Structure I
Amino acid sequence: MVRLKSKKNIPEISLIGDVDDWEADTIKSLLEVREGGECIFYLDSAGGSVYGALAVVHLLQIRRIKATVVVLGECSSAAMLIFGAAQRRLVTPMSTLLFHPMRWQSEKRISSNEAKQWSAHFDRMEHDLSEFVGKLFGRHADHVYHWTQASQYLTGKEVAALGLAELVCP
């Protein structure tokens, strides 16, 4: 097990709860990080908006920010994109990670034509997202793809044993 050593002047950003709850604050915080700088995310999220998580990931990439993510509790669904985008991934032995395919839900009233358009978009998005996630996880892409298709839960110990993250002492 490793210990996380905080460096001076590295922004620490909490990602607690639904992506929708922290997306705006996270974007603002990342805009304060110098281009090419570093940040540490403390994550406990069941997921939420895949678009919100993609916005955070893309901002990290555009600004070349090196991120460390520490999974304090749960990292599931869309939050997995943040985990994948980090250059350094830390988990506790009892961290829980859920990999699953993208899901769609809507409470909006839409026409059948709009529903057909959305269905086609969703199909393309699901394929593109699968490829994007594969790139984020690099050499672990095959494991991640399998886990995602199986909607699999893993513990911090399990992902660390496979080399996907480092186990950190709480």
Structure II
Amino acid sequence: MPATEQQLYSRLESLGLDWTTAEHPPLHTVAESKALRGELDGGHVKNLFLRDKNKRLWLVVAEEDRPVDLKAFRKRIGARGSLSFGSPELLMEVLGVTPGAVTPFGLINDADRRVTVILDEGLMEHRLVNIHPLRNDATTTIAGADLLAFVRSCGHDPQIMDLEAAPD
């Protein structure tokens, strides 16, 4: 069974991290998020759950308006073949969330460390970041440094990458 929201909050508490959570109607897109989020300070994210032809997985946590050219990006990360979005079934299996609720907090469910995590350098420049807490009808605000601590506590060593840089 995937971790519950309460288990996530317990994990954040055990790590000594601070956060706040705001409830709102379910959000499925960045456009919906912009229209309904209100006045939450900090950077807002979009999350891409990707796979290549060799079934390698990536979670890209980017600033909401950051363009991500998947053709160019695949070269930078060494993906084989084209990148595609992971299926809803694979997303639930690995991160324990449904489409529309993709979040780096889902790494709490990736005990086998199947996902390579890429954090947008621009997003990490924000003091605060806003992320779904395993569901898409709430937003949790957490310090960028604390997000990094959480990701590492899940056994992942994230790559912090300038997503707008040209491929090598």
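Each value in this text was obtained by applying a stated rule to the coordinates, not by laboratory testing. Just so we're clear, the structure is a prediction, and the values are computed from it rather than from any experiment. Cβ atoms are built from the backbone, for glycine too; each structure is taken alone.
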For this session: Figure out for me which of the structures I, II the number 30 belongs to, where relative contact order in percent (Cα under 8 Å, 6 or more apart) was derived from the coordinates.
Result: II
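With distance in nm of label points 7 Å out along Cα→Cβ at positions 42 and 138 coming out at 1.4, pick the structure among I, II it was computed from.
Of the options listed, only II reproduces it.
Taking Cα extents along the principal axes in Å from the coordinates of each of I, II, which one would give 54, 35, 25? Intermediate values should be presented prior to the final figure.
Values: I: 54, 35, 25; II: 39, 32, 27.
Computed on structure I.
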Problem set entry | For distance in nm of label points 7 Å out along Cα→Cβ at positions 74 and 98 computed as 0.5, the structure of I, II it came from | I
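When helix-only ellipticity at 222 nm (-39500 (n - 2.57) for each DSSP H run of 4 or more, over all residues; to 500) is calculated, the result is -7500; to which of the structures I, II does this value belong?
II
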For this session: Out of I, II, choose the structure whose coordinates give distance in nm of label points 7 Å out along Cα→Cβ at positions 18 and 130 equal to 1.9 when calculated.
Result: II
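Looking at structures I, II, which one was distance in nm of label points 7 Å out along Cα→Cβ at positions 26 and 50 calculated from, given that it came out as 2.7?
II
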